[in-house]
Structure 1
Amino acid sequence: MAATFVGIVLSIRQNAIRRVIVPDFDAQLDDPSFVGTGERLIKIAMTTYRSWGSPADMKAYIEGQEGASSLDRLCILDGLDRLVAIVRGDYEIDGPNILSQLPNGYSLIESDLGEIGETWPFKQVTIAGGAASVNVISGPT
């Protein structure tokens, strides 16, 4: 029988979408290997999933059902504190792996500020609903 549900894996800490699993049949969603440490899986009707026109629609639906997601923007800084890359992820889940692959002197911060080439600390801006957030994560030494 064809699947009637899709699985959406969320970060527990951030409530951010990490991946979508579209199974061949519903029982596949019960496989515990789909969910890693710091993650959880929710099931959504396939008809609902197919009604979304964009990733933004999916995010809006999930936030309406599960609550707002938090920051998932990670900034990689070089040894001179210049922003050299931006990735999406949960720093508690993805941070250690990212940091292990960076050259000595590089660091990782969780921030909704900064553009490529900008130097830390980034210019201060006010974001609708409050101040911008920044979490600093130690880089390799």
Structure 2
Amino acid sequence: MSKKAKIIILLMLALSILALYMILTLQEVTVKPNSVQNSEDYNQKVQEKIEQVEEKYKIALNEIFRDYDNLMMSRELDDSEKVEGIIKLRDELMNLNVPAQYKALHFDLFKAFSNFNEQGIDDLSQAVSEIDDLVFKAREAYNWLSS
């Protein structure tokens, strides 16, 4: 018998012994009721955290909308002060934790509020009109946004 054949036979024998060992030591894995309970508790805690983030987001966005309305209704502020106020509201938007179901809304709001830069813009009324349209549509789409 050649040397290669002996090596192949030894490898086959080793693999057979290894397979036999694995079959004999195979244990059934069971899930204990306690671990299911822990999993349910974990899922419940995660769901509660998601609900907390969602509630905080709703409250914060309502405050931003209220501040925006007050800013636009103010007759005491000039255009540059209104732009500064909108930039502050944009920064507040940027710092919010956004729940997944509101990401599209949040992105659109942030984009609209970002039409302003620190130097202001040439056509304030056009940019405000874009924000007003988006705020109106958001209030129609989401009943939790106070008007």
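No value in this document is a laboratory result; all are computed from the given coordinates. Source: prediction; values computed, not measured. Cβ atoms are built from the backbone, for glycine too; each structure is taken alone.
Largest in distance in nm of label points 7 Å out along Cα→Cβ at positions 21 and 93 among the labelled structures 1, 2 is structure 2. Among candidates 1, 2, the computation of Kirkwood radius over Cα pairs in Å that gave 16.9 used structure 1. To which of 1, 2 does the computed value -6000 (helix-only ellipticity at 222 nm (-39500 (n - 2.57) for each DSSP H run of 4 or more, over all residues; to 500)) belong? Structure 1 accounts for this read-out.
Each of 1, 2 could give FRET efficiency 1/(1 + (r/R0)^6) of positions 61 and 101 (r between Cβ atoms, R0 = 41 Å, to 0.05), but the derived value 1.00 comes from 2.
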